[in-house]
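No value in this document is a laboratory result; all are computed from the given coordinates. All values reported here derive from a predicted model rather than from experimental measurement. Cβ atoms are built from the backbone, for glycine too; each structure is taken alone.
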Structure P
Amino acid sequence: MKIKAIIHPAEEGGYWAEVPALPGCITEGDTMDEVLFNLKDAIEGWLEVANNSQSVDSTAQIIEIAV
């Protein structure tokens, strides 16, 4: 899966990043490598919480789709 993120320079140094498609998914890091590592972790955590918070009625089917 590929998802777009926006990386901004932070006023105090380093960087902060946001994922517009995932509301509230933000992170920061002192270096570009650190913010990229933290961004992957933030996205995975956001998606895990979103997947676990869905309730499904007894007639629904759950499928996985790779994009």
Structure Q
Amino acid sequence: MIYSKMWCVVKPSVGIPVFIAAVAIASFSVHLALTLNTTWVKNFLNGGNKVVAAAPAAESTVKK
């Protein structure tokens, strides 16, 4: 382990929960920022508007 000497300064019973809490807070803040600052995420999560794509009409190949 690269940071094995760190545990001589910080107790694992304190350091590990702080690290996990920092990751959780960072993840929550990124998801919150995406939800607040974009329009497509809200539409995606709410189901958005159902848009049916219509196929273009086939042209007749019969000449008159």
Structure R
Amino acid sequence: MYLILNGSKKEIAEKTTIKELLLQMGLEPEKVVVEHNYNVAAKEYWDNTVLKDKDKLEILKFVGGG
């Protein structure tokens, strides 16, 4: 199955959760915000939110600077 991730098509395994996808991508869940189908996904639900075919995700990373 596939989803749209930050505007690009990405193939993922079925029954992948938001948190699993973040970890597979090497992202630290504490340092990102996820929009799932145009709604900000609350972090407490990432373990239980199973992604579906053609879902849309936007992942924003926090970057520090100075």
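Consider the structures P, Q, R: one of them gives -17000 for helix-only ellipticity at 222 nm (-39500 (n - 2.57) for each DSSP H run of 4 or more, over all residues; to 500) as calculated from the coordinates. Say which. This value belongs to structure Q.
Distance in nm of label points 7 Å out along Cα→Cβ at positions 28 and 52 was computed and gave 4.3; which structure, P, Q, R, did it come from? Of the options listed, only Q reproduces it. Assign the value 77, calculated as percent of Cα pairs over 14 Å apart, to the correct structure from P, Q, R. Derived from the structure labelled Q.
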